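Quick heads-up: structures coming right below.
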Structure 1
Amino acid sequence: MKMSDIITKAIIELLDESEENTALIQRNEFAEMMGCVPSQINYVLSSRFSPEQGYTIESYRGGGGYIRIKRVKLNQSAAIMHIVNSIGNAIDPMAARIVIENTLRASLISPEAATAILAAISNGVMHQIPIDYRDRVRAAIIKQILLTQIK
């Protein structure tokens, strides 16, 4: 498992343990605990815990400084529309996987829908599309399938 996946999992566990869907971490201490450099914590926070993925991040400098990560609760249709709008016209494979995993983790889609989306955007399908169009086709597929999940 990659270090970024390990860090993500640890933060999600902190969020899951919190009744307020909030985790407070001190970046340097958390990095030391995870066995990585603080910049890796920054990378994970910016790439996997963005507002588009249903999180807010607040950074505080005083008193040793800490970072507050909060899972935002939206109703299902508003959350899916927000995700669809945040994808834009193109999405690379790694970002696509993260979006789908976060959408599933937030219970906005079923495991079956997540599996279907990941299969539809897999390398086996995408290799048949000219490379210059893959990110745009991937975004269109994800958005269309997500829109079918609105209840």
Structure 2
Amino acid sequence: MKIYTWLILCALTIVSCAPSEDEQAAHLLAQIKALYERGEYMQTLDSITALRMQFPKAIKSRRESLRLWQQASLKLAQHDIAQTDSALQAILREIPGEDNLYKANMMRVERDSLKARYEAMCGVVRMIRMRQKQDTKEYQHAANQ
């Protein structure tokens, strides 16, 4: 009986010395932060997805990665808005000068598509900002308790 107790204690000691999932995920989280700071937002999102799959129980790391996910998504959406706006402005300048009716109509279709994309991406930015405010309030509320 003493041997079993001894073996159980040894096994528990070995298991308790193993690094937690948050400790294991810390290296990947540091890489994610570095990717974000370098402006590599798509790779940041891909790495966060990998972190979530590899370390499903690393709650602290996942919470921090959620904040980075929102920031990277916001930066990507803002970049997409800027590109869409530039393309929209260019097409708006070209439409009045087009003499071919078919080409002018196709430009109007493209204009409408760009406007819809612009509005959709602005909606994405609004939702991300709203979620960030909500998360900040929840974090402050949890810190006060």
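None of the figures in this text is laboratory data; all of them are computed from the coordinates on show. The shown structure was predicted, so the numbers you read here are calculated from the model rather than taken from an experiment. Cβ atoms are built from the backbone, for glycine too; each structure is taken alone.
Out of 1, 2, choose the structure whose coordinates give percent of Cα pairs over 26 Å apart equal to 52 when calculated. Provide the component values of the computation, followed by the final result.
Numbers: 1: 31; 2: 52.
That value comes from structure 2.
Suppose you compute helix-only ellipticity at 222 nm (-39500 (n - 2.57) for each DSSP H run of 4 or more, over all residues; to 500) for every structure in 1, 2: which one lands on -31000?
Label of the originating structure: 2.
Given a value of 0.60 for FRET efficiency 1/(1 + (r/R0)^6) of positions 31 and 95 (r between Cβ atoms, R0 = 25 Å, to 0.05), calculated from one of 1, 2, which structure does it belong to?
Working: 1: 0.60; 2: 0.00.
Attributed to the structure labelled 1.
Work out which structure the value 3.9 belongs to, where distance in nm of label points 7 Å out along Cα→Cβ at positions 111 and 135 was derived from one of 1, 2. Don't skip to the answer; put the middle values down first.
On the way: 1: 3.3; 2: 3.9.
Of the structures listed, the value fits 2.
When distance in nm of label points 7 Å out along Cα→Cβ at positions 55 and 71 is calculated, the result is 1.1; to which of the structures 1, 2 does this value belong? Before the final figure, lay out the partial values.
Details: 1: 1.1; 2: 1.7.
Source structure: 1.
Can you rank 1, 2 by FRET efficiency 1/(1 + (r/R0)^6) of positions 47 and 119 (r between Cβ atoms, R0 = 30 Å, to 0.05) and just name the one with the largest value?
Working: 1: 0.80; 2: 0.50.
Structure 1 gives the largest value of FRET efficiency 1/(1 + (r/R0)^6) of positions 47 and 119 (r between Cβ atoms, R0 = 30 Å, to 0.05) among 1, 2.
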